[in-house]
Structure I
Amino acid sequence: MLPQLFKQLEDRMKKAVETTRGEFSAVRTGRASIGLLDHVVVEAYGTEMPLRHLASVSVPDSRSLLVQPHDKSILGDVRKAIEKSDLGISPQVDAGGVRLAIPPLTEERRKDLVKVVHKRAEEGRVAVRNIRRDGHDALKTALKDSTITEDDNRRAMEQVQKLTDKAIGDIDALVGSKEKEILEV
């Protein structure tokens, strides 16, 4: 029972760390990255769809992105979705698609982005702590049902805490590297 529980908790914590990593990829760093548009949702064909399902995104140079919809009739919808997103980038429509010029970040904007990164990291830490709580609840139930001993419970609680510390350490490492990337001029 315990090895299964540890494996399940570890897998869930890894997913929480990966989700946090994905959230960080959407934070703009002054360089063009197709990950910036991962969370953009376009209202087209009477429904909302992720931009990546409707268009191809390329990086022609380090300061711009080119979004080329598969269907040119939704070019205006793509432009509106990008304008409504929290990216703070003005799209320019031309014959080839929608061009996004990534402006250099101001010092104030860099500090705001660092705050966003810290907020998303805390959300990741909370997710990991919730998984730890689920593990503790499962162990308490097993102890109450007499399927594990007090000593096994204590050792298992320590093991769950080690998994938690590792996952939170991974998130902290991600924060450090993303913060350095954002503040790099």
Structure II
Amino acid sequence: MSAIPIATTRSITGISNAKLAMWWLLASEIVIFGGLLVVYILRRAMFDHWAIYAEHTNVVAGSINTFALLTSSLFAVLAHQAAETKQSKKASAYLWYAVLFGFMFLIVKSIEWTHEISHGFTINTNLFWSFYFTAAGIHGLHVIAGMIGMAIIATQIKGGHYLHRVEIVGIYWCFVEIVWIFLFPLLYIAK
């Protein structure tokens, strides 16, 4: 008599358990980032002097990072497309390119933060900089988590196994990019 598995490959929704779990994770992340951004927007609307502080953010660095994440997401999408057609080595390579552009994002962010901190702008400077460093810092942690996930999956899929995981990590990575698309104009452009 064979044992009945406790966990199945499909949930009652018809969505794989892994994909459903990722969507639930992202729903909780939306609550975190959504709450942070709503509070930021409300505070920004209440205090006109925040525009003075926002003038000190580095728009060039933010623009480069936007390019890095958009390009990285393109590679994540290409990896998914390659995985769908069972091209495991190509999918793996695309994931590594996505990781590379994630590193570019982190390097630019570290240079930017070093410059800001050296000019006296820290998380303790005022409420604007507290929001800035908190939102960008939490986002940076998500970038690191996504890069680790993509690196692990890029290694796992080389042999043609676990190709379905490319889509899961791609969903996460696109979420990270979308969060940045909200952060960039709010923290850098809206002066």
- Assuming -20500 is helix-only ellipticity at 222 nm (-39500 (n - 2.57) for each DSSP H run of 4 or more, over all residues; to 500) as calculated from a single structure, say which of I, II it is. I
- Message: One of I, II was used to compute relative contact order in percent (Cα under 8 Å, 6 or more apart), and the result was 30. Which label is that?
- Response: II
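Just checking, which of I, II has the largest value of FRET efficiency 1/(1 + (r/R0)^6) of positions 49 and 81 (r between Cβ atoms, R0 = 41 Å, to 0.05)? Intermediate values should be presented prior to the final figure.
Numbers: I: 1.00; II: 0.30.
Once FRET efficiency 1/(1 + (r/R0)^6) of positions 49 and 81 (r between Cβ atoms, R0 = 41 Å, to 0.05) is worked out for each structure, I has the highest.
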- Task: Rank structures I, II by distance in nm of label points 7 Å out along Cα→Cβ at positions 33 and 73 and report only the one at the top, that is, the highest.
- Result: I
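So if we calculate distance in nm of label points 7 Å out along Cα→Cβ at positions 153 and 169 for every structure here (I, II), which label has the highest result?
Details: I: 2.8; II: 0.6.
For this comparison of distance in nm of label points 7 Å out along Cα→Cβ at positions 153 and 169, the top structure is I.
FYI, it's all coordinate maths here, none of it is from the lab. Since we're looking at a predicted model, the values are computed, not measured. Cβ atoms are built from the backbone, for glycine too; each structure is taken alone.
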